[in-house]
Structure 1
Amino acid sequence: MPPVRVALIADIHGNADALRAVLGDARAQGAERLIVNGDVVNRGPDSVEALTLLLAQDDAAFTLGNHDDLLYLWRTRSGALPGDWFTDPFWGATDWSAEQLDRAGLLRVPQAWPMTLRLTEVGLPDLLIAHGTPAHYRESLSEKTRPERVAELAGGAGVLIGSHIHRPAQASFANVQVLNTGAVGAPANGDPRAQYLLLTATPSGWVPEFRAVPYDRSGVLRRFETSGLLSTGLSAEIFRDEVLTARSLYTPYWMWTEERGLSRNAQTWAAFQRLFPPKR
């Protein structure tokens with residue numbers, strides 16, 4: 001069996017410094033293929049730079065992530081999004097990122113990316129890869145996924161790989177191995193290093209290794225301010241704080257306000273932080 005090493009990266013979220021660190025590490029580890037499993041853009045200040053860098057990689061294949069799609073839907077004022085979002089100042093960061101991509105002529109590029117990729121190597125279990133799951137790019141895949149759901153999603157593949165939850169995960173369900181890549185640009189597991197999944201083909205199957213690469217976060221944190229992103233409002237502040245803390249803040253805050261029928265503004269964000277202070 002010829003050596004095969006595959007680097008699977010995802011959730012870069014406009015963090016070019018983290019992306020460069022991961023690409024350098026993947027090359028140093030001898031990765032022969034690069035699969036970008038969605039969410040290259042949005043949240044961070046470097047959406048254009050991150051997408052441009054990845055498009056220049058000769059060996060890269062892509063799947064569509066929810067944030068890659070969101071910026072196109074936002075900029076085109078798609079009816080797939082709630083109409084009141086377009087006048088809500090909370091969405092200022094998304095509007096800013098979509099404008100940046102559109103100005104660079106890159107907004108439509110992710111629309112050509114498939115929802116799933118299937119990688120087949122002779123003598124190895126098939127890899128089925130999707131940003132969330134093969135059913136939907138916002139469905140979570142982890143050790144908590146029900147075994148019967150894993151069987152439904154796998155479609156005969158021996159390894160099912162997702163991203164989206166911003167933390168690495170690994171589990172085995174009957175004949176299916178479940179893996180989650182973790183996040184390059186905005187991890188949510190308390191580890192601020194840029195994280196990705198490296199797979200190595202062996203006679204006994206695919207062997208996963210979860211890589212965590214140190215990088216200097218001061219550059220991306222500074223660009224939140226110097227790029228103008230931070231001045232767009234609350235969501236940009238939350239995205240920056242996620243990079244600082246390596247914790248999920250946006251989603252729990254969104255769910256907390258939805259459950260209580262609250263507006264998303266500086267006052268409710270301050271109340272949420274008092275109730276649930278992020279661990280650093």
Structure 2
Amino acid sequence: MILISWNIDSLNAALTSDSNRAQETRVVLKTIKANDPDVIAIQETKLRATGPTKKHQEKLTEYFPGYKYVWRSSEEPARKGYAGTMFLYKEEYDPEVTYPRIDAPDPMDDEGRIITMEFPEVFVTQVYTPNSGNELKRLDDRQGWDHQYADYLAELDEKKPVIASGDYNVAHTEIDLKHPENNHHNAGFTDEERHDFEELLAKGFTDTFRKVHGNVEGVYSWWAQRVRTSKANNSGWRIDYYLVSNRIADAVKRSEMIDTGERKDHAPLLLEIDL
């Protein structure tokens with residue numbers, strides 16, 4: 001199987017806008033399709049609670065013919081047009097799809113952050129982890145999410161192996177960002193968030209990028225949009241992951257980022273695994 005995961009930072013804009021950024025995003029969508037993935041996970045869709053509009057559906061069919069899709073959007077009492085996730089998968093598959101609530105702090109369970117698909121051999125699940133926010137105002141709630149999410153993945157893992165992807169909003173170690181010395185008290189690199197990610201891995205999961213590439217430095221999945229030179233200087237963070245259950249880690253063939261050229265923000269991840 002080939003799987004791709006991407007925080008697209010607004011599927012809505014990618015499919016409906018003619019801005020330069022939307023055009024850059026559509027180029028990446030074509031690159032994703034060219035890799036012929038079995039499953040595509042998309043985070044931060046920013047669709048309305050009712051899901052893809054007719055125009056969205058037409059564009060999805062245009063870009064990904066032969067794929068079915070399932071989605072989950074933010075809904076009241078959470079903010080509208082916020083967060084959201086989607087899976088696209090080849091129409092030859094027929095997974096059982098669930099939209100779990102993990103008893104997270106309110107209103108996180110209503111923000112459309114997790115979708116899980118069950119295949120005969122494996123669970124494939126994605127997450128858009130809440131950001132701790134400016135001045136770490138949401139850190140306590142974020143930690144509550146982290147603990148509940150880790151328990152949820154562990155529960156899946158008790159039933160069958162798991163492939164989990166998404167924007168985890170944390171750089172695990174100091175080599176996972178360009179300037180660790182300046183960020184120990186910033187969202188995404190606090191001791192608390194890093195500890196929680198370590199605890200998640202300790203429940204039986206492998207960071208596939210590190211499994212394949214070891215302690216390679218200077219490879220990131222996110223570059224700040226508001227910093228003009230972030231991409232040019234490769235001043236990035238690795239905050240997006242493909243995790244797998246430890247018992248299938250040796251089946252991973254590739255785990256890498258897809259080049260997005262000059263486009264900042266997140267890069268898609270590609271995982272190839274022989275189940």
Structure 3
Amino acid sequence: MTPTDRRTRVNSSSEQSPIWVQTPPGEPVLHGVNWGGLKTLYIKEVRRFFKVQMQTVWAPAITTLLYLAIFTVALGRGGKTVMGIHFADFIAPGLIVMAMIQNAFANSSFSLLVGKMQGNIVDYLMPPLSTGELIAGLVGAAVTRAFLVGFAVWLAMFLWPGVSVAVRHPQWALWFGLMGALMLSFMGLLTSLWADKFDHAAAVTNFVVTPLSLLSGTFYSVHQLAPAFQKVSHANPFFYVISGFRYGFLGVSDSPVLIGALVLFLLNIVLWATCYTLLKRGWKIKQ
């Protein structure tokens with residue numbers, strides 16, 4: 001056999017070898033977006049919370065409906081209006097989006113934290129998924145849960161007597177619902193990276209998410225507050241979610257809609273960049 005024949009035989013055998021053998025170590029084999037892996041991760045996360053949908057989707061609807069009933073009975077008697085809107089109609093959109101964002105946070109703050117606690121975080125780190133694809137899968141599932149909860153709450157309020165949940169500007173309702181769900185999903189992902197135990201995540205929920213959502217103008221108009229407290233409310237990003245989402249339903253808001261939409265969009269970009277940087281470095285999840 002001549003040297004030329006041997007080289008031809010070696011070249012032909014290398015062409016038949018798997019691609020991972022031909023690729024130098026550390027060089028990615030998959031190029032572009034790994035749509036198959038991203039779809040698998042997204043479906044896994046959706047199935048995880050949908051298996052217990054009575055707890056993750058329908059229970060928040062019942063809890064929110066109780067909020068509506070209690071506050072309507074306590075504060076909405078005598079035909080009380082806020083900004084010219086019947087009190088029950090005024091608080092209904094805020095309650096819907098509040099349930100959405102709280103459940104988006106709960107979903108995205110769970111997966112990585114459980115992986116860290118149980119020691120199976122490698123199930124998220126070993127698959128051939130880029131950092132951006134990992135974020136997209138986790139956040140996408142959290143946003144899906146948020147909108148399912150929002151629909152469940154809207155349906156419960158639609159069937160509740162004395163409350164109107166008609167949508168006047170659906171494009172704004174969808175935009176602010178999406179921006180709010182993304183914001184809390186990114187915050188939940190950051191919490192799952194930072195937390196070392198469930199108490200840490202619960203602390204963020206109890207001392208950050210819940211107070212900011214309740215003090216964002218859900219049950220009142222910020223115009224009723226003193227000027228100093230109005231400025232504090234405008235520094236709360238949850239306020240823009242509530243105000244903009246309410247505008248989508250009622251056509252009235254406590255702040256300019258375009259400014260709120262821009263603030264939330266820029267904030268989500270910052271949160272995404274922070275999540276990407278920390279996950280890329282493997283902060284608190286890689287040795």
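If Cα extents along the principal axes in Å comes out at 102, 37, 37 when worked out from the coordinates, which of 1, 2, 3 was used? Going through each structure in turn, the value belongs to 3.
Could you figure out which one of 1, 2, 3 the value -22000 for helix-only ellipticity at 222 nm (-39500 (n - 2.57) for each DSSP H run of 4 or more, over all residues; to 500) was computed from? Source structure for this number: 3.
Which of the displayed structures (1, 2, 3) returns the greatest value of distance in nm of label points 7 Å out along Cα→Cβ at positions 62 and 214 on calculation? Display every interim value, and only then the final one.
Numbers: 1: 3.3; 2: 4.6; 3: 2.1.
With respect to distance in nm of label points 7 Å out along Cα→Cβ at positions 62 and 214, the highest-scoring structure among 1, 2, 3 is 2.
No lab work stands behind these numbers, since they all come straight from the coordinates. Since we're looking at a predicted model, the values are computed, not measured. Cβ atoms are built from the backbone, for glycine too; each structure is taken alone.
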